[in-house]
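Got some structures for you, see below.
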Structure I
Amino acid sequence: MGRCAIVSAAASGIGRVIAETLAQAGASVEICDVDQKKIAEVNNRDIGVRASYCNLEKPDEVESFFKEAIERLGRVDILVNNAGIAGPIETAETMTLGAWNQTIAINLTSHFLLARLAAPLMRQVGGGAIVNISSTAGLEGYALRSPYNASKWGVIGLSKSLAKELGPSHIRVNVICPGLVEGERIERVIAETAAKEAIEPAEMRARLLAESSLGIGVLPDDIAAMTLFLTSDAGKRMSGHVFIVDADAM
């Protein structure tokens, strides 16, 4: 690949697999995260990925991280906005404004900030590829998840707009909407949602998996494979589109 990539919130989970997949394909990769232990784990592995601390809720930290990443990379060809938190699992009437704002800041505003920083540099080198990670929650509504839903719908709207704005500069923008992705975060969401509905986590998991015609969840590798396709020459005519990876659960 021989390109330079920046991936947000990528010291674990989907982001880490995306970063490692891009590195294995030949990209030089810079990532950020807030988990210092996971950051150290990434930096202790010689895999072509360098991790730095950045709280994506804070615009000044986003700008500092990006500036330092560019100083090391020299350019940016690929941006993957992977940042996302589950947010509060409660009704709109009971959640705090702070919880709403935090979810929107990380899940949506950080995508906007990094895309805005990356676009002019991509333009300088003749183009690039931006992949924004949304969710199937950006295509439908979930009870008790209003800020998460709003942020993920927002990612799609932002991406559609950016694709139109940046297309003339040969910068492609696409969205990936994962379904239930196996990992620590979905287990926490399942446990919290099950508690709200007064059922066992196993029953909640079974309900969610039953929505898939394949009866399975999605792996981080599935999202990474789609990201690699969309950021490679194989996806050079893909822009402005939403790609659902959910094992046919919608």
Structure II
Amino acid sequence: MADALYSLKETAEILNVHWQTVRSYIKNGSLKAVKVGRAYRIREKDIDTLLGKRSKEQDKVEIEVRFVTKNRRAIEQRLIKLGAKVTHHSHIIDHWFSDKTVKSLTEKDVFYESDDGYGLRIRELDNGYTGKMSTVMEIKKLAVPGDHSTCIEHEITVPDYEHAKRFLALMVMKEFATVDKDRVVYAVDDYKIAIDTIKDYKTAVEIEMMTDEDKKVIIPQLLDFAQKLGLDPKKDRVEKSVTYEFMVERSRF
């Protein structure tokens, strides 16, 4: 009996991700696909293989180090020399939300860093600068309260920003910051490198690894890799994201 074939959107529904995420899986080699005419189709067995990998990944957390830079081009040139490949290049608009009772960024931070805390955003994404936005709602929680180097993230696809905003309004949530940025993501070995340039603001570099190892082992590896890119762990490293710095200066409560 022939193995069933699924479209990108059907595969996205099975995996509970956005269809553009499926395209990224195909591009970075984590999901096999076949060409049928001009369209991609995914075999059921290959979806099962990816689901098996994802179940193993659930025990892993994301560990990252963050930097600011004024020389994005030089960093990208070094990445290319190291054999890094672009996994996607996109225009992103992040809409961050908090409970309506929160009156300041400090209050939001106290909640976010607590045992029950989380961050919530609606992300509009144009992957590849096609002119078409897709939208997801994401929740982000610190794996260890107060430690911004490890976090757990989940997302669901939503119809569009306005639908999601109305949904959150019914939950007594309000938008307090909007971050418009260009993002390019590279991958090499076990590292993911995201370079974000926030509109009318700064450029940030985040070097990440998904792992089940202790961060005391992983962070020195990340810092060593950062130095290969010309980043100074003492001068260029920041504890919190540049997005957070942007919020400090421009959030609306």
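Just so you know, all these numbers are worked out from the coordinates, no wet-lab data involved. Since this is a predicted model, take the numbers as computed values, not measurements. Cβ atoms are built from the backbone, for glycine too; each structure is taken alone.
Going by distance in nm of label points 7 Å out along Cα→Cβ at positions 94 and 174, which of structures I, II comes out largest?
I
Name the one structure among I, II that helix-only ellipticity at 222 nm (-39500 (n - 2.57) for each DSSP H run of 4 or more, over all residues; to 500) of -9500 was derived from.
Of the structures listed, the value fits II.
Starting from the value 0.98: which structure in I, II was Cα Rg over 2.2 N^0.38 Å calculated from?
Derived from the structure labelled I.
When mean count of other Cβ atoms within 10 Å over residues 14-21 is compared over structures I, II, which one is greatest?
Once mean count of other Cβ atoms within 10 Å over residues 14-21 is tallied for I, II, the winner is I.
Tell me which structure, out of I, II, gives 1.6 once distance in nm of label points 7 Å out along Cα→Cβ at positions 22 and 62 is calculated.
That value comes from structure I.
For relative contact order in percent (Cα under 8 Å, 6 or more apart), which structure out of I, II has the highest calculated value?
Greatest value across I, II: structure II.
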